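Derivation of every value follows stated rules applied to the coordinates shown; laboratory data play no part. From a predicted model like this one, the values you see are computed outputs, not experimental measurements. Cβ atoms are built from the backbone, for glycine too; each structure is taken alone.
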Structure 1
Amino acid sequence: MVHVWAVGGLRNDAMRALANDYLRRAARADLSIRLEELPQGKGGTVRSIDTLVGRMKDLRRSIALDETGDPIRSEPFAEQLRGDMSRGGDIAFLIGGAAGLPRELLAAADRRLSLSAMTLPHELARVVLLEQLYRAATILKGMPYHRR
């Protein structure tokens, strides 16, 4: 199972509609994604950091989204997703709020991934990640969505 742990909710109706659309599309491409909105504290930070670090230890892989993370193209991302899923266990992607992810969560993550060299609003980062997960599913299934 792929989890997306996102700090805060989507206030923008258009972003929410896009996110829900990619969740539905991913399900049709046989990729199950569980979205969990994490409680947001003051200043857009996540609450319950210690609880999240503990939950991360039970995962196959935890991937923190951060502008300083590793860039990756869609095809290698799909292959890494396939590899992680074939080994069993859950994978979680962590998306920070307005203040990003706390140092403790960045340090506890198995990997840092950058969706862009530019800073993205957390709502847009969620939509971009969900689209890339859907794209990865279509690449792995040979569906005609991704263009090389």
Structure 2
Amino acid sequence: KGDRLEWMVQKLTELGVSDMVFVDCERSVVKWTSERGAQQLLRLTRVAREAAMQSRRVWLPALRGPLDYADVIALPGAVIADPDGGSLAGFDNDPHSGRIVVIGPEGGFSAAEVGMSRHSVSLGQQILRVETAAVCAAVLLSSPR
């Protein structure tokens, strides 16, 4: 799973994402302990730095986590990615506002987590891997409408 996570961080950095927050959900397969989480974030920060240099980005994205799902979904502008969600076109168009698309774990969001969310957006009817969904959301949010 590490290679896919590195690939995701690399691509999101190249696409200009400003923040990546790793979220601990009920059905998360991989659980980061505090020590493992710190090591992962250091490794992923190196990946982001290399991707930023390659894509000539001036600023590195902030990498944080893992944070609890309830804390993340409570943030202003947070929505979940769900095949039955609404259109991203209706999502806030101001690129400077806090736009947070929470991508579910491999097992999907639990019913309780879906119930906590205020809004959901669709990335299409396909069930995507976490890294594919994150890149898809970044591309759709950065595309002019």
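Taking distance in nm of label points 7 Å out along Cα→Cβ at positions 112 and 136 as the measure, the highest value among 1, 2 is held by 2. 14.1 is what came out when mean count of other Cβ atoms within 10 Å over residues 32-39 was calculated for one structure; which of 1, 2 is it? Of the structures listed, the value fits 1. The value 37, 36, 27 for Cα extents along the principal axes in Å was derived from one model only; which of 1, 2 is it? It traces back to 2. Upon calculation of distance in nm of label points 7 Å out along Cα→Cβ at positions 16 and 128 from the atomic coordinates, which of the structures 1, 2 produces 2.3? Structure 1 accounts for this read-out.
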